[in-house]
1. Which one of P, Q has distance in nm of label points 7 Å out along Cα→Cβ at positions 94 and 366, as calculated from the coordinates, equal to 2.9?
2. Computing helix-only ellipticity at 222 nm (-39500 (n - 2.57) for each DSSP H run of 4 or more, over all residues; to 500) gives -21500 for which of P, Q?
3. With distance in nm of label points 7 Å out along Cα→Cβ at positions 246 and 422 as the yardstick, tell me which of P, Q scores highest.
4. Can you tell which of P, Q yields 142, 53, 41 when Cα extents along the principal axes in Å is derived from it?
5. Here distance in nm of label points 7 Å out along Cα→Cβ at positions 158 and 454 has been calculated and equals 5.3, so which of P, Q was it run on?
6. One of P, Q was used to compute relative contact order in percent (Cα under 8 Å, 6 or more apart), and the result was 28. Which label is that?
7. To test your reading of the models, identify which of P, Q gives 7.8 for distance in nm of label points 7 Å out along Cα→Cβ at positions 142 and 414 when calculated.
Structure P
Amino acid sequence: MAPEMSPAQLRAEADRLRGEVAVLREAVRSLSTSVGEQRDLVSNINSIVLRWDPEGRILYLNEYGQDFFGYTLRELLGRSVVGTIVPQTETTGRDLAQLMHDVLREPGRYLSNENENMRRDGERVWITWRNRPVLDESGGLREIVSTGIDTTTRKRAEEALRESERRYRVLFQSTPIPLLESDASALKKHLDEVLAAGGDVDAIARDPDALARCLALIRTTDWNAALVELLEARDDQALDAVRVLAEAVGVGRAGPEILRAVASGQITSLERETSLHTLRGNRRTVEMQATIVPGHEESLSRILLVVVDVTARKEAEKALRASAENFQFLAVHDSLTGLYNTRYLFEALERLVEDAQAKAGRFSVVFMDLDRFKRVVDHHGHLNGSRVIQEVASTIRGALPEGAFAVAYAGDEFVVVLPGFGKDAAVATAETIRTRVAHTIYLAAAGQTVSLTMSLGVATFPADADSAKELLAAADRALFSVKGTGRNAVGRAAAG
């Protein structure tokens with residue numbers, strides 16, 4: 001039999017067991033958290049997920065990363081990141097081997113980094129990495145889990161912009177960045193007195209008059225030539241340039257932030273983007289960063305304002321957005337006419353069929369083409385033929401009822417989709433289109449006269465067909481019937 005334990009021994013043993021249970025719970029919680037984080041990272045299929053050990057060897061690279069770099073996982077396992085996906089040095093000359101060494105030695109300092117990487121074919125790319133160190137039970141580094149996104153396009157654009165700015169600065173000035181320095185010591189002293197007397201800085205910030213009086217205590221002490229150049233001022237207009245900048249900062253918008261930052265006595269950075277007009281009236285978009293430094297002597301406080309002209313970048317971003325919007329438009333629209341394309345037609349018809357089946361609804365399509373259009377092309381040429389197609393598309397678009405849409409099907413063929421329309425209403429719309437086309441003179445802007453007629457076929461779902469494909473075929477047959485009996489008319493599909 002084991003010797004009986006004293007009450008004190010029992011309490012000590014209980015405390016020891018509770019401690020072990022707490023350690024086990026923490027280990028389970030850490031393991032669960034680690035597994036969850038791994039899953040979250042890997043599930044982000046549009047990011048690179050890399051695991052590497054304390055020696056810099058690759059433990060894992062997700063499929064997206066493999067596709068991106070051009071390696072299989074088998075080819076990379078156990079190999080160093082340096083010399084595979086990370087070059088020894090950047091094109092700038094930065095020692096990337098040393099950077100990787102530093103990340104492994106002090107992972108806490110490199111929770112994020114951006115550097116050049118290298119694909120299998122030697123192409124250099126820029127990746128922004130987020131690093132998560134994974135520690136073992138003793139607190140040592142077990143591995144690093146890094147997630148990366150391709151920032152090559154942005155980096156190259158930034159580099160191009162910096163190079164452009166560098167040439168401008170070399171040409172016109174010696175100081176690279178527009179700077180404005182202000183002395184906020186008088187404001188700091190005043191705010192310290194307010195706080196010492198039990199006052200409230202937030203109350204001052206909410207009072208426009210009191211706020212303006214406080215900000216007036218900030219004294220501009222210096223500015224550089226780059227700032228004067230940015231604001232398109234002559235040397236003798238520097239004070240006017242400073243005034244323009246102060247107005248751009250905005251007392252009502254940035255003033256409260258400046259007040260609170262100065263009062264805090266801590267080094268603080270404030271950032272904002274705004275627009276301003278130079279002394280010559282030109283509009284500029286600028287990014288401003290104000291660094292408020294409390295100083296080291298008495299209540300001395302200084303504000304350093306950095307101003308960067310990002311007008312060109314903003315215009316480039318605007319152009320990029322417009323290009324993306326244009327790409328999205330062209331994905332479902334015909335480039336010649338601006339009408340929807342067949343890709344959109346088939347997708348829309350499938351949706352309309354499903355909706356009509358679910359709600360016992362109906363809709364109609366009109367298949368149409370121009371009569372003897374080849375004669376127009378033969379007589380007026382292909383270019384004018386294309387112009388006629390554009391003008392006919394405009395005529396059709398102008399005849400559409402609300403909710404309907406037109407499609408450039410092929411050549412001189414068009415399709416109009418009429419959601420909710422029965423056969424009679426669809427035939428009436430088709431007649432309207434046919435009449436407008438027949439009474440419109442085309443190529444008038446080019447000094448020519450072209451008259452056209454159009455043949456049309458109408459089919460209705462579900463009366464004439466039970467699928468999108470069959471519905472178009474039914475409308476096409478109705479159109480073909482019209483073509484065979486004289487053209488310039490509207491034909492109805494025969495059910496079945």
Structure Q
Amino acid sequence: MSTRAVQCLPLLGALLLTGCLSLAPKYERPASPAPQAWPQGDAYAPTEPGQATDLAWRDFFTDPGLKSVIGLALKNNRDLRVAILNIEEARAQYREQRANQLPAVTASGSGTTERSPAGLSEFGAKRDVRIYSADVGVSAFELDLWGRVRNLTRQAQEQVLATEEARRAAQISLISEVAADYLTLGADRQRLTTAEETFKADQETLRITEARFKDGVVSELDVRQAQTVVDQARSDVLTYTTQSAQDLNALNLVVGAATPDTLSPSGLDGTLPTLADVPAGLSSEVLLGRPDVLQAEHQLRGYNANIGAARAAFFPTISLTGSTGSESLYLDRLFTPGSGTWAFGPSISLPIFAGGKNVAALKLSKAQRDVAVAQYELAIQTAFRETADALAQRGTAARQIEAQEQLVEAASAALKLSQARYQKGVDTYLSLLDAQRTLYTAQQTLITARANRATNLVTLYRVLGGGVS
């Protein structure tokens with residue numbers, strides 16, 4: 001390399017190091033539009049100040065069967081697979097944009113043969129000229145004096161982070177959906193079991209009533225009423241059989257594979273062993289860690305960086321093109337002393353008139369940033385509303401179950417008394433029929449209340465941004 005080329009290197013390095021200015025506005029996280037404290041009232045359980053712990057799903061869902069089903073879903077669900085592939089796409093785009101911050105160095109070699117006609121040759125004869133060259137150079141490298149390239153790179157990086165949060169949100173939603181479908185299947189199978197038990201008991205009651213009718217103890221009306229109870233129970237058995245099959249189909253769809261019979265629930269236990277409760281002390285600040293809120297914030301940061309890139313368009317653009325190498329008429333002398341060549345060609349482009357394009361681009365980037373601020377605030381408000389609704393249901397769920405359990409106990413005792421009074425002829429069969437229906441309805445409502453409480457815990461896991469580890 002020649003002395004002049006060596007002297008140019010410090011200047012080139014100094015220019016490269018000057019790319020430290022950024023025209024993007026300083027990012028400040030918008031204030032949360034949600035209250036610091038959760039709503040209070042009769043619908044809410046009393047809470048104490050505190051911070052949320054990491055609600056890792058493996059710790060939150062304690063039932064081994066449910067854990068295994070969730071594990072299958074995480075491996076096979078197609079929506080989650082797409083979310084993961086979206087991250088790879090965003091990362092590739094980020095790496096491509098980041099590469100623009102560095103000069104692209106290329107090496108080239110060539111060999112050309114040129115024939116001069118006899119009329120142009122000083123010797124009056126045709127002449128062949130061969131030229132060989134080898135070069136290493138940089139082509140049109142932009143000096144990022146105003147931070148345009150770096151802000152575009154930052155925007156691509158924020159997009160990667162937003163996509164990762166979208167994947168985390170998809171995983172949390174998938175885990176919650178699997179758990180909810182699992183509990184729904186268990187609840188409907190519990191309803192089916194109750195309906196089958198009721199159907200058998202009603203068949204026995206019908207048999208006894210028919211026998212008493214033959215003996216002249218009761219009228220045909222009692223037989224007909226007993227038959228209606230049996231028919232209703234049979235219809236419920238068929239209904240819950242269908243619902244259970246549909247629930248299993250829904251679970252298989254979200255899992256992405258057939259759920260083994262050994263892992264599917266047979267019912268809902270009264271103590272709800274499939275779930276762990278949510279920590280009592282929670283602050284609304286936990287919502288800032290929800291993946292959808294973080295995703296909105298990363299998108300906001302990206303649009304904020306775009307403003308810097310749009311502002312940089314108003315300033316001159318300086319590009320550098322340079323190369324160094326060797327050139328010779330003979331291939332075996334290509335790298336001998338005295339064959340060195342170099343070239344250095346800086347260029348500058350100053351925007352003078354663009355028809356308002358740069359102004360419009362800057363206004364667009366600011367408008368996109370303002371929209372992202374509103375979307376970020378809306379994400380927080382939506383998260384607060386979802387969590388407040390879940391907490392309201394959680395505050396009364398235990399009391400509803402307790403009241404319903406007492407109702408089932410009372411209805412069961414009333415049925416026994418009604419059966420005894422009917423057998424002694426004190427009450428009509430209509431009273432016994434009402435007692436049977438009351439108990440059956442109370443049992444089904446109790447199953448619903450227990451399923452609602454379990455589903456509410458799943459909802460709380462989701463709305464609080466439960467962990468994915």
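All of the numbers you see were taken from the coordinates with simple rules; none came from a lab. All values reported here derive from a predicted model rather than from experimental measurement. Cβ atoms are built from the backbone, for glycine too; each structure is taken alone.
1. The read-out comes from structure Q.
2. Answer by label: Q.
3. If we compare distance in nm of label points 7 Å out along Cα→Cβ at positions 246 and 422 over P, Q, the biggest value is for P.
4. Q
5. It was calculated from structure P.
6. Value 28 for relative contact order in percent (Cα under 8 Å, 6 or more apart) corresponds to Q out of P, Q.
7. Corresponding structure: Q.
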